[in-house]
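Take a look at the structures listed below.
What follows draws every value from the coordinates through simple rules; no lab data is involved. No experiment lies behind these values; they were computed from the predicted model shown. Cβ atoms are built from the backbone, for glycine too; each structure is taken alone.
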Structure I
Amino acid sequence: MTKHLERDLNQLSNQISDLGALVSESTSKCMVMLQTFDRGIAKEIVETEAEVNTTEVEIEEECLKVLALHQPVAGDLRFLIVVLKVNNDLERMGDQVVNIAERVSFLADKERVVADLDFVAMGDIASRMVSQSVKALVKRDSLMAREVLAMDDDLDAMHARTYRVIQDVMAGNPDIVIPAVSYLTISSNLERLGDLATNIAEEIIFMEEGEVIRHRE
């Protein structure tokens, strides 16, 4: 590897780490918002999303520049391809967080849905998955990535349970259907955050071990 290529790859690693930190920060804020219904946090999340979008474009342009200038091969090429995919997943994570913030803002002055929901626990798992998937990428640690995969099973189970609980609540009280649908949407967004973190983990495993595990049961 030439010094110029090494320098550019290190810069990309730092950029993707910074993007991951932005998304992780927004995810953590969103988990607080789920408990407090603080609309001020929603505003902060939307402002961060603008920065996430800008950074995502910059990283994509940098990847394309490195590909054109250095024509990397083997592990370096695999790293670039993974960064491009992860870059897109992180931007989509940011979108999911904004979606949650918008739903919570809508619910802030609505009657609370009284039900045994797992949003705090779901949010904690989703937040840890986002944070750990980014750390695993920067460290190129496939073992950390596999831990993310394991957490996704718990998040999926909580999402399925939340759907059942909210459906039962709506069946018993049709007057709360409108806010309850927003709760269902929040649960879907949290589950989707986990899916995107899982995508990143799968790409890291491919990058480090050469094993394709997508679409496996």
Structure II
Amino acid sequence: MLLYSHRGEHADYPENTFEAFGAAVRAGAEGVETDVRLSGDGIPILFHDAAVGGRPVADLPREQISRYAGHEIPSLDEVLLRLPTVAWMVDVKAPAAIGRVIEVVTALAAGHRVLLTSRIEGVAAQCARAAAVPVALHFAEAPPDLHDALAAYRDWPALRAIVWDRPAAAPLLLREAALAGWRNFVLGVDETDDLAALARIGVEGVVTDRLDRLSGLAGRGWSG
């Protein structure tokens, strides 16, 4: 099972920074979950919030975003190049970023482990049409009928994974998805007992804020 650090080790460093990512790897994470937006100067930056300093991120150049944030804001291509052995789960936070994200991951797909996802309806599907990497749906809530929810993507080979928020990840749904050929990832797993239960079900990866508890327990590997 892959262990992803949620935005890096942000207890000790600003989230979504080289420092946080590096600390996560040193703490035992094989993967990092991060967020991508498009800055006002067209750079796919790793930044969670839609605004900084009271202004929309989409209206500001990266240099100004960094000044407001108080630290360097990395771009997607920079982290892929600087940390090539990390498995990246990239949450696309704005539809405007899709084109540039696709350009970057297409150029750097060889030798990198990247899974694109998004909470925004339709964004994962748009990525799957063009991405050279695997793409995941994101379920913040359990769908009323999983079969119906997945049926629209049956013929999209790039879209064969699901990222579940932990409250939505009922064992029955995880098993149903796996039997239908979907890879399961669960976000918000911070307890060892929870990790063990998900491992028994066969979940492929989890995203955690508590590497101090889970590092070394999840096992290692990647089938992307």
Using distance in nm of label points 7 Å out along Cα→Cβ at positions 11 and 99, single out the structure from I, II with the greatest value. II
For Cα extents along the principal axes in Å, for residues 155-194 alone computed as 36, 18, 15, the structure of I, II it came from: II
Can you spot which of I, II the value 0.95 was calculated from, given it is Rg/Rh (Cα atoms, Kirkwood Rh)? II
Identify the structure, out of I, II, from whose coordinates FRET efficiency 1/(1 + (r/R0)^6) of positions 3 and 43 (r between Cβ atoms, R0 = 25 Å, to 0.05) was calculated to give 0.05. I
So if we calculate distance in nm of label points 7 Å out along Cα→Cβ at positions 115 and 187 for every structure here (I, II), which label has the highest result? II
Re mean projected area of the Cα convex hull in nm², for residues 19-130 alone: value 6.8 computed from one entry in I, II; matching entry is structure II
Value -8500, calculated as helix-only ellipticity at 222 nm (-39500 (n - 2.57) for each DSSP H run of 4 or more, over all residues; to 500) from one of I, II, is from structure II
When relative contact order in percent (Cα under 8 Å, 6 or more apart) is compared over structures I, II, which one is greatest? I
